[in-house]
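Structures given as structure tokens follow.
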Structure I
Amino acid sequence: MTSPYGLRGRAAVVTGGTRGIGREIARQLSAAGALVCVTARDTDDVRTAAAELGGIGLAGSVADPAHLRAVVELTLREFGRIDVVVNNAATNLPYGPLMGIDPEGWREAFTVNVEAPLRLVQGAWRAWMREHGGAVVNICTEGATHVGPHIGAYGTSKAALLHLTRQLAGELAPKVRVNSVSPGLVRTEMARFVWEPGEEQVAAGLPLGRIGEPADVARAVVWLASDAAEWVTGADLLVDGGTRVRAAHQGGYAVHDRLRSYAPPHS
């Protein structure tokens, strides 16, 4: 049966593709017919994820330009093409007020969350997409458009990634489509401190009545990567359970209330 998403036989790279949202993105891309290369820091996690997907993987840090070059080379060697790039790997550190953040931590946030996505797209563009086209999906965050306690470095870097998405969409059209997905609160280890404990209270404050699951985000990514979204570029798809409209929702409980009550781990 032909996939309705038009991904059969295409090759995709997913960074941070062994856990949480990234792993589900890789799984759903594979289910839609794509050949998938995953990358993450832990060698065992990469090996396990690649085996489950019937794909390939390479362990390393997206902050390392040599690793990103190796990912592109591996994907081309094994699959013969790179049609989709999903920039999912991210760091939410350093955590705390910006006045207390050291320059090294600030640079690390931008290296992982902004520079690495650009470098990977550059590599895929030069190796395949410039001639053959493709699709890029960057994972941003609902919080990139407003301020919040303790997550200034993360939010600022993700706001930069949003602009990078639009800039690349303009520069790489019409061959390559570039979009982003901005999740709200999703049930992942990275966000566990926000939703656990008190999940019911947090969920009750969202118009759709629950926190997100990795599958909610992955479905949006697969759509944007597929031919079903062939006339969509430069867009940011909000997948947040109605977080942005909760002001009109009776009894709304802001996720930021949870952040304010949480003690920074490195304070």
Structure II
Amino acid sequence: MRLSPSEFRDWPNKRITLLGMSGVGKTRLASILRNNNWFHYSVDYRIGTRYLDEPILDNIKTQAMQVPFLRTLLMRDSIYISNNVTFENLDPLSTFLGKLGNPDLGGLPLDEFQRRQALHLDAELKAMRDVKSFIQKADAIYGYPHFLNDVSGSLCELDDANLIKSVADETLMIYIEANAADEKFLIDRAQQSPKPLYYRKAFLSEHLDKYKKEKGINFVADIDPDDFVRWVFPHLFYARLPRYQAIANEYGYSVPAREAMQVETVEDFNELIISALK
């Protein structure tokens, strides 16, 4: 979707997709808009509560069943376990995705890790296909005039041009672009607190081989899960940058992450978008 600044100002039912690396401020902007009469569609929330809800619960129950006290209560239906994914708390989803490596350090075997990666990919594709129906629901059911699609940080990994185009046809796509200082901050933060990540299958295969050769490791079971995430994140980060830029170039517009971080009100947000459209 392409708009002029005046067309955006006069657009009575604004529909925007925010895309960019995890940590550039998408969810912060979504929170501001959500509190000001915008419908907030979070792809990660949809993944965690709709498409991966049962696998997430199965993973938690598997861990709980290893504790005799909890096992007894679960077997007697004396307690139940619930998934509590929220817009701000995606820990159940991250915990399910997991990290690759030594099981004694909380890692997953390669086949199980790949299974979960495939489930996440399928869930993200389905959640993105739901965007159009939620645009209709936001208006028809809930009465929201404006719609925000807050996508996952792994959107650029989907390799589904038709899906990206279908979302771009329905929404104005805004890429929150990190500068060099932002990039260093995001990489440093990820390395200080390594979190589970989604990787394209080809990317994982290539970089897992590189990591094992560099570290002199023969088996995945010998990998320190956190060390692998710290090592691979910069490679993943810089592999995603051109993929995001390609989406923005073809379908949308870019705004600097530093300017997005200065947004405090809906009016600020609108002016940020208008500056991009110019």
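FYI, it's all coordinate maths here, none of it is from the lab. Everything numeric in this text was worked out from a predicted model, so none of it was measured. Cβ atoms are built from the backbone, for glycine too; each structure is taken alone.
Name the one structure among I, II that relative contact order in percent (Cα under 8 Å, 6 or more apart) of 19 was derived from.
Going through each structure in turn, the value belongs to I.
Thinking of I, II, which structure, once distance in nm of label points 7 Å out along Cα→Cβ at positions 64 and 152 is computed, gives back 2.4?
On the way: I: 3.2; II: 2.4.
Structure II accounts for this read-out.
Assign the value 47, 34, 24, calculated as Cα extents along the principal axes in Å, for residues 16-127 alone, to the correct structure from I, II.
Numbers: I: 47, 29, 22; II: 47, 34, 24.
Attributed to the structure labelled II.
Assuming 20.6 is mean count of other Cβ atoms within 10 Å over residues 96-103 as calculated from a single structure, say which of I, II it is.
II
Of the structures labelled I, II, one was used to calculate Rg and Dmax of the Cα atoms in Å, giving 20.1, 64. Name it.
Values: I: 18.0, 56; II: 20.1, 64.
Structure II accounts for this read-out.
Using mean count of other Cβ atoms within 10 Å over residues 80-87 for the comparison, can you identify which of I, II gives the largest number?
Checked I, II; max of mean count of other Cβ atoms within 10 Å over residues 80-87 sits with I.
Taking mean count of other Cβ atoms within 10 Å over residues 168-175 as the criterion, which structure among I, II has the greatest value? Please list the in-between numbers first.
On the way: I: 14.1; II: 20.5.
Structure II comes out on top.
Where does the value -17000 come from, among I, II, when helix-only ellipticity at 222 nm (-39500 (n - 2.57) for each DSSP H run of 4 or more, over all residues; to 500) is the thing being computed?
Only one of I, II returns -17000 for helix-only ellipticity at 222 nm (-39500 (n - 2.57) for each DSSP H run of 4 or more, over all residues; to 500), namely II.
Mean count of other Cβ atoms within 10 Å over residues 144-151 was computed and gave 21.5; which structure, I, II, did it come from? It would help to have the intermediate numbers written out before the result.
On the way: I: 16.0; II: 21.5.
Comparing all candidates, it corresponds to II.
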